[in-house]
Each structure stands twice: as structure tokens, then as C-alpha cells.
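Below are structures written as C-alpha cells.
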Structure I
Amino acid sequence: MRTFLWFLLAATVLVSPIIAQETAAPVTRQSVKPGINKPFLDPKLEVEEWIERFEVESREIVQAKDEILKELNLSPGQRIGDIGAGTGLFVAPFSRAVGEKGWVYAVDIVPRFVERYGKIIDILHLQNVTPVLCGQDDVRLPPGSIDVAFVCDVYHHFEYPDQSLASIHEALVPGGKLVVIDFERIPGKSREWLLGHVRAGKEVFREEVEKAGFHFVKEASIPTFEENYYLVFER
């Protein structure tokens with residue numbers, strides 16, 4: 001069954017751009033941070049290199065993984081979209097949290113990351129995870145297919161936030177939650193790398209999400225966070 005669902009979603013990913021071209025009017029869009037995803041679109045991308053970067057213990061979200069899972073408070077039977085799942089740090093924990101009646105969609109723009117999710121599924125015998133290759137402006141999940149959208153250290157990589165948020169909004173059920181974890185960007189306080197890499201601060205990102213039709217719920221406190229924040233929105 002898992003293989004069939006994976007095949008079905010992969011087929012949808014392949015044909016959906018063609019359908020959109022045939023049925024939708026042209027949409028003018030402009031990147032808010034041109035080139036930010038260029039390293040991930042390199043066909044020679046080395047997954048092991050990114051595992052070393054993304055899953056190192058010094059990274060805040062790695063240190064805070066258990067705290068993040070506790071705050072998410074996923075329930076058996078829920079469906080979660082890990083949007084920009086990267087090297088798959090949360091794939092197995094999410095799979096365990098939602099149980100055999102729940103589902104995890106591990107979503108990313110990087111083909112080799114998506115291939116890695118398949119390997120994680122096979123090695124750990126996960127029966128409730130579907131890898132999804134998404135677009136840069138569309139998460140490519142069916143309408144009403146998830147209860148929670150998890151966007152961790154990824155929102156600042158949305159080149160087309162209006163379109164990406166619209167697709168997340170459509171994928172969530174009414175009342176579904178959107179969790180955004182990203183970096184504080186405070187001139188004079190944040191590291192120079194963050195100031196150059198992250199295009200805007202928390203207030204701007206929150207405004208963009210609310211403009212997309214989401215209701216702000218709260219900012220959660222994660223004790224080990226120093227550079228990150230955790231925002232919760234509702235569809």
C-alpha cells in the first residue's frame with residue numbers, strides 16, 4: 001500500500017505542472033530572495049554533506065528535537081506535512097508520534113533528499129510515510145490532506161511565500177495548524193551570517209502568514225532556543 005501511495009503522489013507531482021498550464025491563467029510571481037535555494041538545486045548535491053550540516057548536535061533544532069516534539073503534541077491518527085524535511089531529521093519521530101492510523105508526508109524540493117526518505121522508510125520499516133517532491137512555490141499535497149504543517153528552519157527559503165503559503169493553506173483541513181520555526185533576525189544582535197541569509201525578521205514573516213489567511217495562535221517557548229522562535233498558526 002505504501003508503495004502504491006508513493007507512486008500515486010509521484011505521478012501527481014509529475015503531471016500537475018502540465019495541468020496547471022492548461023487550466024490556470026498565467027500568474028506573475030517574483031522571488032523574494034533570488035538564489036537562496038541554488039545549492040539545493042545542484043544535481044551533484046551530496047546528501048552526506050548536508051546530513052553533517054543539518055543533523056549536527058550544535059544546531060538548535062537538533063538539540064531541541066524532543067522539546068519540539070513535546071510542543072507539537074501530535075496525536076495518533078493525525079496527518080502531518082513536514083514541509084522542507086531536509087535530510088529527514090523528523091521523519092521517524094513523526095511516524096512514531098502519529099502511529100499506524102496517522103500519516104507523514106516528507107516534502108522537499110531536493111530529489112536526493114526525497115530519495116533519502118525512501119531509504120529511511122525501508123531501513124526503519126515505516127508504514128505511514130510518503131516522500132513528496134514538491135515545487136518551489138507549491139507543496140503539492142492534496143486539498144485537506146494534513147492536520148499539521150511543520151515548517152522548520154525552512155520558511156526563509158520560501159522564494160515565493162505567497163504561493164507556497166496558499167498551497168499549505170489548501171492542504172490543511174479547516175482548523176489545521178501551521179507551525180513555523182525560524183531564525184530571529186535582529187540587527188546588532190543576530191550573527192552576521194543570519195543577517196545576510198535570512199531576509200526578514202519574525203514580525204515580517206508573521207505578517208506574511210496572516211495575510212495568507214492564517215490566524216496567529218501563539219509563540220511557544222522552547223527553553224533551549226536562543227536563535228530560533230516557534231510560531232503557531234491556524235487555518
Structure II
Amino acid sequence: MSLEIVNLKKSYREPGGGSLPVINVPHFQLTEGEQVALVGRSGGGKTTLLNIISGITRPDSGAVIVGGVNITELSEPARDRFRAERIGIVFQTFHLLPAFSALENVLLGMAFAGKQSRAHAVELMERVGLKDRMHHRPMQLSVGEQQRVSVARALASRPRLVLADEPTASVDVANQKLILQLIRETCEEKKVTLMLVTHSEEVSSQFDRIEQLSNFNQIEVTA
């Protein structure tokens with residue numbers, strides 16, 4: 001599924017009443033199945049950009065065209081359905097439901113997309129190295145293990161676009177390689193488009209296409 005961004009702008013209101021520009025992208029494009037590492041410093045607008053692309057946050061202006069659909073023109077319920085069915089997101093802060101086990105969190109993500117398969121969920125949990133931890137609740141897991149659950153959840157619904165926000169930031173070196181390999185191989189096998197945000201040169205160097213946020217975000221971001 002292709003991704004195209006056109007004249008995208010987003011600002012936030014400051015306490016004093018001023019406007020703080022965060023996103024200003026004239027044009028950006030990914031073809032179906034392409035993988036890109038988006039690199040930028042903390043506070044540089046990377047997470048905001050991913051939230052806009054996924055339809056969680058609405059831009060002030062511009063278009064985000066995902067698979068031929070301009071999601072900025074959709075209603076909030078329609079954006080939610082589109083995201084559940086076609087976009088997988090690895091959140092930086094995980095967003096796991098504390099009352100449910102790791103496996104149940106993955107299954108719930110699949111249920112929202114109408115693609116529930118326990119066998120597929122279990123397979124992904126095994127691939128992220130959590131075969132013996134899948135029935136634990138998030139609070140019983142380490143931060144790194146929670147990150148791996150979030151990766152499995154993002155991939156479980158077989159999305160056409162994956163947005164990964166610092167997916168290796170909370171895990172050790174060995175599991176960084178495991179997570180990155182799982183995300184990239186899964187996307188490559190299914191011709192899924194991938195945008196992965198990172199500040200790690202070690203991670204970004206493994207991608208053929210690397211984009212610096214400052215190169216196409218045409219403002220000096222201060223927060």
C-alpha cells in the first residue's frame with residue numbers, strides 16, 4: 001500500500017496563545033512494499049508525523065493518501081476503521097491493556113480489524129521470543145517484553161502499512177536485532193510498506209532508504 005504526503009502542516013497552540021509549527025512537509029512518497037528509516041532528534045516531530053499518517057491526529061492542512069485514500073477527508077469513525085484494517089502501529093509507549101494477558105492484547109488488536117486468528121497470534125508471540133510469557137499481564141513483563149508484545153500486536157492483523165515509532169528503544173541489543181528482523185522480514189514477505197522512526201544510526205544503517213526528518217520537514221522544530 002503506497003503512502004503520499006502533500007503540503008502537510010500541523011501546529012500546536014502554546015500557553016501564551018502563540019502557534020508552534022511542528023510539521024511542514026511539502027511532499028513525501030513511499031511506494032508499495034518500500035521500507036524507510038526516518039531519522040530525527042527527540043522532540044523533532046517524528047511521533048506527531050506518525051500520528052497524522054495513521055489518522056490519530058488531524059493535520060491543520062494538507063493530504064495523507066494511503067493506498068489511494070485521502071484519510072484526512074475521512075470522519076473520525078472512518079479513520080478508526082481504516083487504521084484498524086490496514087495500518088499496524090508500534091507505539092513508543094506500547095498502549096497495552098493492563099487487565100489482559102500479552103496474548104489477549106494481540107488478539108484484541110486483531111479483533112478490531114476483524115482478522116482474529118489465535119494460531120497466528122501465538123506464532124507471532126513465539127517469534128518475538130515470548131512463548132513462555134504470553135499469558136502474563138503487562139505489569140508482569142519487563143519494558144522490553146512489553147515492547148515485543150506491541151510489535152506482535154502491530155503485525156498480527158496483517159496490515160498493509162506499518163508505522164513503527166522507536167520500536168527498538170526499550171530492548172537490549174539481542175532483542176533489538178530480533179525485533180528489527182521480524183518487522184522487516186514480515187513486511188518484505190507480504191509487500192507491506194514500512195516507515196520506521198529511530199534516532200539510532202545502528203538501526204537506520206540497515207535500511208536502503210534513510211530520510212532525515214529535517215530534510216523534508218521544512219521548519220526548525222523546537223519541541
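Output the label of whichever structure in I, II has the greatest value of distance in nm of label points 7 Å out along Cα→Cβ at positions 58 and 130. Provide the component values of the computation, followed by the final result.
Numbers: I: 3.9; II: 3.3.
Checked I, II; max of distance in nm of label points 7 Å out along Cα→Cβ at positions 58 and 130 sits with I.
Out of I, II, which one gives 18 for relative contact order in percent (Cα under 8 Å, 6 or more apart) as computed from the coordinates?
This value belongs to structure I.
In terms of distance in nm of label points 7 Å out along Cα→Cβ at positions 34 and 186, which of structures I, II is highest? Provide the component values of the computation, followed by the final result.
On the way: I: 3.3; II: 2.3.
Biggest value here belongs to I.
Every read-out reported here was derived from the displayed coordinates using simple, explicitly stated rules and does not represent laboratory data. Just so we're clear, the structure is a prediction, and the values are computed from it rather than from any experiment. Cβ atoms are built from the backbone, for glycine too; each structure is taken alone.
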